[in-house]
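The structures come next, written out as structure tokens.
The numbers here are math on the coordinates, done by the rules we state, and not lab data. Since the model is a prediction, treat every value here as computed from it, not as a measurement. Cβ atoms are built from the backbone, for glycine too; each structure is taken alone.
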Structure I
Amino acid sequence: MTESASLKTASLEDGSVLHVLEERHNKVIGRLEISGVVTHVGKGTPSRGVVRSAIAKIYGKDESLVVIKYIKSEYGMGRSKIKAHIYENEDRLKLFEPDYILKRGE
């Protein structure tokens, strides 16, 4: 993976780097679906909260509208795949996201 393949890049507070690789606008549901990779060589997997705040900052959205669907670490690689949804408003978020996903992000 090269940085030029990234659509957007951000540094996390622990020095890890987030690369957004794919964006998909879902107009019917009212959200932006993103996937990417966090590079964290020599460090632990970043928390959902750290990743959520970085994504909110990149896209200029409130953290409460960002839902981290998953962070999957690749064993021994120092990187994790992520998937997140950024909603247009809180009503859409509550309508489409299951409660267990919302509780996971707290």
Structure II
Amino acid sequence: MYAKATCAVVPSIYEGFGLPAGEAMACGVPVISTDGGALPEVVGDAGITVPTRDHLALADAIRTLLADSNLRHTLAARGRARILELFSWEVAAGDMVRLYGEVVSRKVAH
């Protein structure tokens, strides 16, 4: 369903991680989100972020994105690239291997 969307809007007041935004970005869908919780960390500069509880800013961002196909394509590509670079399973697995390596080295050193 994400891939069929023109854009994804995540108007959350608080998000622990921001899975809806990340899932949309992974599908190449441009994202508009609030700055609630971890959303800015997930979205970064790959989407439009508006202040939490600011319905006028949210409406303006939606209008802007719907009216500008170049911006939609730019943010869609940037969002997909951001997810692959920072949040893919390959990246997560590499981070875990590195973390376990650090823990094992500290244990061996002591």
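For the structures shown (I, II), FRET efficiency 1/(1 + (r/R0)^6) of positions 16 and 64 (r between Cβ atoms, R0 = 30 Å, to 0.05) is largest in I.
Out of I, II, which one gives 12.4 for mean count of other Cβ atoms within 10 Å over residues 24-31 as computed from the coordinates? Answer by label: I.
Computing Cα extents along the principal axes in Å across structures I, II gives 39, 28, 21 for structure I. Here helix-only ellipticity at 222 nm (-39500 (n - 2.57) for each DSSP H run of 4 or more, over all residues; to 500) was calculated and came to -6500; which of the structures I, II was it taken from? This value belongs to structure I.
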